Structure 1
Amino acid sequence: MHISEGVLNAPVLITGIALTAAGVAVGIKKMDTESMPKIAVLTAAFFVASLIHIPVGFASVHLVLNGLVGILFGWAAFPAILVALALQAMLFQFGGITTLGINTFNMAFPAVMCFFLFRRMIIGEGRTKAAIAGFLCGVSAIALSAVLVALSLTFTDRAFFVPAMAILAAHVPVMIIEGIVTAFCIDFLKKMKSELVEV
């Protein structure tokens, strides 16, 4: 779901930069030094998962794990995802520097929304309940990210409407896979490292 350089118009790019800057500022303010190693590890997982691209027509799809990042770290998802996307843009030319703001917002905002929507279901007793919340979180994060990417393209030019709808359709299987992976991760953490989930 990386939008490449030269696709979006200036108002969309500037809006993305402004929204991401605000999100990163809140995320950094809410981070503490004890959580930084955990955030770094999950940022690395996000970075690696996003590198495996599967071509689908004119686009490509990949695991994102933004729902998992969001549900574990809340607002800290903004700086975590920004770092991962910046490294991908500089090292592998996925996305770009000018689109870094909008690409970060499209991934991080759904992550934060998942934190507020599903966090309470994960905290407390019941691994089954937590796994269901993890599945819903994974599906919702990808669905909302795909919608934001489609809106970014459509707000740039109405001619992008059909490709934007194709991107949404291409990510339906990814939503299911992401939901399963996130559910598995949450269940595993609840079982083996519950303090990561409960804090």
Structure 2
Amino acid sequence: MSTSKPRIKRGTAPKSIKRHNYRKKALPALRRDFKDRCAYSDLHVDDAGGIDAMDVDHFNPTLKKEVNQRYSNLFLSTRHCNGSKGEFWPSEKDRKSGLRLLNPCRENEFPDHIVEEAGTGRLIGKTPAGKLHILVMGLNDPSLVQHRIKRRHFRDLLHKSDGLIQLKREVSLSDCGEAIRMLKENIDKMIMDIPLEQT
């Protein structure tokens, strides 16, 4: 387990979560705590296709009965990540050798275990846990890679003066402030900046 500060901080857990109502009961709190983002890919609900394209994932699906429905075991997830993970859980032998899934409520996966390859948008595992996590969650799916490339391009455009000059050429000066505000708003909903691999 990493010693870094958790990436996601949970608030008050909903009461009376059961197997038959876990999505309905947990979803509002998960949306609040995960800030409408997938626990694994960081994809915002708006970019994932709306709330109906999001799942409530059981982080450790091997837990039994009520323990499996505890709020601490429930994560907001895109259908892609939840479907990729399915019922997977590493064996005890795998966990002893460092192969485990990363829990953003207990640690920060980035950059302790995972970094982004500059220019390609692909994620690279720095540890056995990071490598397994990327593979199991499908975090190098082409759609996520493209999203990360687009995010980095937009952030560069917003922060570089030559990018702003280009934007001003395409938009009238009176509309430039609104265009920059909209660009920033869209960038803020994109996948977070993941630290780049150090070469």
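Looking across 1, 2, the calculation of helix-only ellipticity at 222 nm (-39500 (n - 2.57) for each DSSP H run of 4 or more, over all residues; to 500) that yields -25000 traces back to 1. Structures 1, 2 were compared on relative contact order in percent (Cα under 8 Å, 6 or more apart), and the highest value belongs to 1. When semi-axes √(5λ) of the Cα gyration tensor in Å is computed for each of 1, 2, the one that comes out at 27, 19, 14 is 1. Structures 1, 2 were compared on mean count of other Cβ atoms within 10 Å over residues 74-81, and the highest value belongs to 1. Structures 1, 2 were shown, and distance in nm of label points 7 Å out along Cα→Cβ at positions 34 and 138 at 1.5 was computed from 2.
Read-outs: derived from the displayed coordinates by stated rules, not from any lab. This structure is a prediction, so every number in the text was calculated from the model and none was measured. Cβ atoms are built from the backbone, for glycine too; each structure is taken alone.
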